[in-house]
Structure I
Amino acid sequence: MYTMENHNSVLGIREYALSKGAAAFAVDVEDIVNGGGVSGGQEARVKLSPHAIQRRNEEILEEEPNRNAYNLFAFPSECNFSGLRFSLDLANLIKENSERILEGSPFCKGRWIVLVDAAKGCSTCPPDLSKYAVDFVAISFYKLFGYPTGLGALVVQNDAARLMTKTYFSGGTVAASFADIDFVRRREGIEELFEDGTISFLSIASIRHGFKIINSLTPSMMSRHTAALTIYVKKMLLGLRHENEANVCIIYESHTSKLVCHESGSIVSFNLKRPDGSWFGYSEVEKLASLSGVQLRTGCFCNPGACAKYLGLSHMDLLSNLEGGHVCWDDNDIIQGKPTGAVRVSFGYMSTYEDAKKFIDFITSSFVSMPNKSENRNTLRTKSMLLSNEGHERNAGYYLKSITVYPIKSCTGFSVESWPLSSTGLQHDREWLLKSVTGEILTQKKVPDMCSISTYIDLNKGIMFVESPRCRAKLEINLKTDSYPGGMEEIELRAQRYEVQYYENDVNLWFSHAVGLPCSLLRCSSSQNYSSLNKDRSRNLCRDVECTLNFANEAQFLLISEESVSDLNNRLSLIDAQKGTHGTSVQINPMRFRPNLVVYGGEPYAEDGWLNIKIGNTNFMSLGGCNRCQMINLVHQAGLVQRSNEPLATLASYRRVKGKILFGILLRYEIQDKLGMQTGSWLRVGEEIHPNSE
């Protein structure tokens, strides 16, 4: 039996019970109204309401448990989702009067033992085991001190230790064992029996420094300190209002009595709302928090029961989300208008008021709609901004300034004066990628050194040349698909399956040396993908448009305006001036955004309103804005890769729409010939661009 508010670490214990034919079930701890006043005692006012009983092998356990059967009740001292602190009186109540508080359950009888998960609660409110009949307490030193990770302890009451059995043994846990016959004598001490192998003695040695700090501060002082910060943050969040007086923040917390729980712990879990009542996704909050130097956690925090309970997600909702592709740790934060997780901030003894204030300032500046902000924040262009009274664009004269091809995904591309088109976009663009030995697709976000790999394709020779500062020899790859021995396989990338060709070891060894880890080169042979645009031809939402992609993330082309980059640089300069930064301000080159096409002419962000464009004699459809990520914050200088917050932080301040930070537009090549591509279609630098915003 376990409370709904339990970590997956506790839910995992359920597997042992179910596999042996025992039953398992979740309970909600509830207050009940006692008509006789307080005379009934605490147990008369607390009830455990069971959920459905789970069982797998009913034939193994045919009879209901009797009074001599052992039952396990597990609950956390503090819920890591809501901060709810359960009263440890629950341990005494279940042992002393289980029949009353379980009220008619077939499992109300029997001998109850109690497990308390104190991994979160120990950090600010350690349990006093002299007062409560607890048999097992699990603690985490990482949660207590922040170091070392992966080290915890199980505190076991001596009588309960006699109930523990073990099948497996290894070094250090047996007194004697014979190799050629079935004989083993186990060690008698509980810690000697269960500590397999060499314990992490180096990490254990560091624990005393953590306890030294805690003893000097005292748990009661830490609890008061973190409680003050938590109350301050909750009060400030609940007081936030949009310009239309709509609430900004919903906090997930319980309001049960002190018989069920004590005061809340040192965490605040919440979600944010827009002025129209829709939700900000937790991924958007996490992305902007990272840019602002605020560390927080998002999702369900490995506590599925509490997550579903506080977010109001039914089993049908959870199954529908899963079938729709949502799994733990992904970015599917809003599905069918409902959050799939939350945002959580936590406070410890090292947290300060300045930390809390910085967090509140971040939420206010990034998510609260105010009159002066709503007028200036969003500079996405609209049709009315682009057209004059006569219905023509006020600024004519757009031209193609550069064309860049990126043959290998996430590696450096090359610029050309002209280049042929294919059904997948620019010919050979993102036609290759690197895959690790574990099957992971390599990108600059994971392997920044990929930016040092340069490529160039000579169409006349039919060869791709690849160079790296780590490799002495230049690699030459023949473009003819039948020019190398290899094979075919299928891979999945962004929920799309690709048929790919792979190369022999000499090519893979070259790239492994270039990036500093074992990998292989793959070439796209065939694929079919789908991008989308909304039904009314506005940006970013949903009208199906079929297009064929190689290994590009979203679309065949990315177009950047030189004027838009110039406006961004002016904003960066202004921010540096406001900060009093001395020296030359950071200036962003258009190539930082890895565009295929750079255009010039017109006004900044005019491209936002383009529905389709014509370059020379070739037509393209706009798929809307390009959602930017941390990759544009990678700075390549003198052979080194450095990370910064810019330009994404500045773009987030004025180019954010419904969780996306947009800069540049995505294009699809419109093939007019139903049988294939337009024969002889090329793009050339200097060609005039004719946009259509109607």
Structure II
Amino acid sequence: MCKRICLSGRWTCAIMISTFISLISFPSIRVLSNIQERDSQMEQPKDSTTLMVGFSLKTGATHYIIRIQNDDGFFREDEVSSSPAEIVSLSPYTEYALSIMSANSGGRSQPSLPVTAKTVLPPPQLSTSSPSNDSIIVSWAPVAHAVQYSMSIYDFGSNTNMKHNTSNTNLTISGLAAGSLYAIKGFAWDLEGREGEGSLYINQTTRPPTPSFVNVSIVTSNGVAGLSVSWKLDQDVYGSIWYHVMSDQNRTCNSTSSSCTLLAVGCGEVHTIKVIALNNAGPSFPSSPVVFITFPCPPESLALVESTEGNCTLTWGMVPHADSYVAFFKRGDGTEETCNTTSNNCKYHCLCGYTYLLSVFAYNEAGSSPQGQILNYTTLPCCPEGVSVSVVSTDTLEIMWMASRGAELYQTRAADSSEVILCNDTAPVCALSDLSCDSPYSVLVTPCNEISGCNRACKAHTKDTGRKLIFIDTYVSSKYPSTFDSFFPLSPSAPCMPINLMLNPKNSSCVSVSWTGAHSFITSLTSTRGHARCHTQDSHCLMGCITCGTNYTVTMEAFSKSGHMSNCTYKGFSSSACCPSGVRLYSIAGNSLRVYWRSAGSSHSYITEMVGTSNNSSNYTCTASPGASSCDFGNIQCGDVYHVVVAPLTPEGSKVLFCPQRLYSGMTVGFHSNVWW
């Protein structure tokens, strides 16, 4: 029960509990909302929705009631226990009327006289970005009733704080360190000059520094060329950095280290290369462009001119971006010459009878061009030396010579005033039969090969054939002196057929014929591919100009001393199998070689013998079945020189002995590959 009484001129309420009346008066109140009134950190409102209220404590009060209201009809009473008290859940930048009442179990006092207070401005909602590696842009939406903004920037790297004021809603902060982390906080100022609620700190990293010391070089991996691009790493940056490398030739690569490789590049390309560093803030400025020219393309249009005997000039087309050239001249016996030049030609010694492999590489600062065109050039075979021409019968000349380098075939030509006789053979011997008796012949041996042709500059030799044999009867012989060996008396009957006829091939174009019986003979070999004849008083003769691999019919005309003649036909004769042509060696996988040839017929087997010239070389033998045209040899040592013979086998299994031997060499340093010729 409360009873109003007057105390000291003031009416108050007395609460009677038992026989004790407690008199409660209201405390004085003050609002701790202004910065000027804040006397400790605890008394500051924590945000724009809070007011701090301070008041004097009253004896007998167990708690206090603060009444909050505004002109918008807001009304609320909060119970607090001490001073200062925090009034929460208010609206930002809103004016409130506050009064306080003391209270205990007996009731509450009258409210104090109201005081007014206004909450502060809300925080700006910041967003940040880094447009460059030395600046940060801070922007926010306008805060109602704000007249100015303050931004605080903390540098983690240097442990320093910077402050900036602005009346705009954005701020560009320059002069920052690249790739560094900053913490940014802002607040607004109101018309009363009060600092509003501070925003939360926002972390922002500046963009990374521009990559420097960019270097470019050529690398090769698994036969694919690329550009290795490297740069200097900055160790003082914050967070993860990755790098993007780009070329204006549409090549790119990415890396988190200090290098990466642009794949794949070709010869003669000009690349402008830049490197960009990236982090969460964005890309750096591109590095200074580096112009890099890849290795040059291989020279083309290789051509060779034999200017004088023993001297050749190799020419080629100029290559863009090439600084110099190196020409390699590899001879069939393994000898190699090189020529360094900045022009488009080189001179070298080119001897007769050799095959040369010619290759040119272009160079610049990036390195050598790839293997390009290989010019395979074979000089004319050398003229044979030691040529001897001898008369073996009245109508037969035997010509012998030393085998000449580079010759695969010899064309022997005998010419007098009325006829020309030709004979082709692979051996350095030839018999020209069925010539005119007692006649001077000009004999010329011309070496040939299938690549370069025939050497037409060789010297001719002159030789007379034997005297003619004359067969007469006894009546004629009485009219002439008997001292002429060519005069024979007649015999009353024809001679018997010669017996024990033997034909022995001397080489592919020459055969020796022997027999028993009669006095003089004319022996003939005839076939659809030509014929051969010899005329002799001996029981043998040498017949030339026969064709290899041909079946001949053998006939003889036998003459007695009386001049009578018998025609005799014998069984057929098969000349030896032809030697193969086009013998070549090719490098195949696994350090192996393949010997290839062109077969003269499908009915023969061929044997291939390859003999190395060095002490460490191995010898190889291979027999190919009929119809085959190649043999493979394994475990060949690169760079060795080999003598190679490919010969047909006779039906009895023996090797034809007169096929030519050829010299082959493997490519070594300078040609970058294994090619054989």
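Each of I, II could give distance in nm of label points 7 Å out along Cα→Cβ at positions 572 and 588, but the derived value 3.6 comes from II. Ranked by relative contact order in percent (Cα under 8 Å, 6 or more apart), structures I, II are led by I, which has the greatest value. Quick check on the output: 5.0 is distance in nm of label points 7 Å out along Cα→Cβ at positions 76 and 556, derived from one of I, II. Which one produced it? Value 5.0 for distance in nm of label points 7 Å out along Cα→Cβ at positions 76 and 556 corresponds to I out of I, II. A value of 31.6 for mean projected area of the Cα convex hull in nm², for residues 108-435 alone, calculated from one of I, II, originates in structure II. Out of I, II, which has the highest value for Rg/Rh (Cα atoms, Kirkwood Rh)? That would be structure II. When Rg and Dmax of the Cα atoms in Å, for residues 292-627 alone is computed across structures I, II, the figure 23.5, 67 traces back to I. For helix-only ellipticity at 222 nm (-39500 (n - 2.57) for each DSSP H run of 4 or more, over all residues; to 500), the calculated result is 0, so let me know which of I, II that is. Here the read-out was taken from II. So semi-axes √(5λ) of the Cα gyration tensor in Å, for residues 356-459 alone, computed for just one structure, reads 38, 29, 11; which one of I, II is that? Source structure: I. Set I, II, criterion mean count of other Cβ atoms within 10 Å over residues 100-107: the highest-scoring structure is II.
Starting from the value 20.5, 69: which structure in I, II was Rg and Dmax of the Cα atoms in Å, for residues 188-339 alone calculated from? Here the read-out was taken from I.
Coordinate-derived values only; no laboratory data. Keep in mind the model is a prediction, meaning the values are calculated, not measured. Cβ atoms are built from the backbone, for glycine too; each structure is taken alone.
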